[in-house]
1. One of P, Q, R was used to calculate helix-only ellipticity at 222 nm (-39500 (n - 2.57) for each DSSP H run of 4 or more, over all residues; to 500), giving -12500; which?
2. Comparing P, Q, R, where is relative contact order in percent (Cα under 8 Å, 6 or more apart) highest?
Structure P
């Protein structure tokens, strides 16, 4: 039976594209926004490493995984599509990796 929930996962950078550290306050602001909007947010304390290429330049990432389990409704998806643009500006990123998938909450 479907629970009617969807998980949105976001990989937030711990460094800007120029290599300087992201202030902890930016991650905290992002977590607070999600908690206020959806009532809960979770994140992992382990650092995720990544590599990607854009316009011939290789970027090395240190990331934190943030996730929110939200109602699987068009309004939730619309929020995250807009939030992605906000995050790209906030973290001064070329791209922010965000995924979603349905949940079966037991």
Structure Q
């Protein structure tokens, strides 16, 4: 399996890390790396994440690093596409659902 990051997901990581980096750049790097590491676990267990309840699609899954963020990914054959990373209290609605673009 291959892990691929959408442009949106990469931008999400930058937006997550930027405010932390203003206070502590090392902490920002560690936190973003923790998010990336959690996404990498989907490669070994693609259907191990829970199905995103708002979307109801088996191939769209999510994992929760530290219960603070949601990493939403799509299982597509031999690829895992990370679609978006966002704060866990937000809901992923159909209007703002990941578009699946990598």
Structure R
């Protein structure tokens, strides 16, 4: 709870709860890291593969108009990579563990 309290009281961080059929499915967040605005999200496993993440990210991007935006996906997380690409992010770099993506800019 202390972690979330710090997040929720920081004006540079934008957070939203992801809902699906009235249930809390996860969260989505935007924060500034090393001068770059990043986005990240987490979705409960029971909501995977249903388009929930894509719909949530699409809505969040309409709310958050800052560009460019940056995101990272673990190299093995193909589903998250596809969500980001469906929402307009392009791969800008990758290493053995992670893929970096950018939207705009």
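Here, each number is a calculation from the coordinates, and none is a lab measurement. Keep in mind it's a predicted model, so treat the numbers as computed, not measured.
1. Q
2. Result for relative contact order in percent (Cα under 8 Å, 6 or more apart) over P, Q, R: largest is P.
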